[in-house]
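Values in this text are rule-based calculations from the coordinates and carry no lab data. Since the model is a prediction, treat every value here as computed from it, not as a measurement. Cβ atoms are built from the backbone, for glycine too; each structure is taken alone.
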Structure I
């Protein structure tokens, strides 16, 4: 069975940081990271797609993920500060 690979993100109106981590024992090992200018993208989905598709070949695709967002969350929707994006 393959090891779990975690996609972790920190998304804000200025920049979005994405990284992939492998779980080795009880430690998370960073395998790939990339910084994006948030305003250059129409939404999070195409950014994630490019990040995953362009990862190094030796890095497994994510099996789990978590992304922190900068902005208010109401009724299970996040509105990103300084961007016209909404996340559900």
Structure II
């Protein structure tokens, strides 16, 4: 690989921020490593639902910050996901 790769620039349209909502999911229970469950849950959310942005909260080992469209939140999919995995869903 003697040649260098030229820099690339990508442009994306920004979504209307008025149509987005931030939700906090909290991992409940102490039966396993909370941090591990937090990271696994984030990965699962991102891989299962293409409309979801999820990341571990920087100030907590048990919180997950999720950004989704209001319409997707109103379908109840995230709430059912949290219920099945014993997560507390906050607004």
query: Any idea which of I, II comes out highest on relative contact order in percent (Cα under 8 Å, 6 or more apart)?
result: II
- prompt: Taking helix-only ellipticity at 222 nm (-39500 (n - 2.57) for each DSSP H run of 4 or more, over all residues; to 500) from the coordinates of each of I, II, which one would give -9000?
  reply: II
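From which structure (I, II) was mean count of other Cβ atoms within 10 Å over residues 53-60 calculated, if the value obtained is 13.5? Intermediate values should be presented prior to the final figure.
Details: I: 10.6; II: 13.5.
The read-out comes from structure II.
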message: Looking just at percent of Cα pairs over 22 Å apart, which of the labels I, II belongs to the structure with the highest value?
response: II
- prompt: In terms of distance in nm of label points 7 Å out along Cα→Cβ at positions 13 and 37, which of structures I, II is highest?
  reply: II
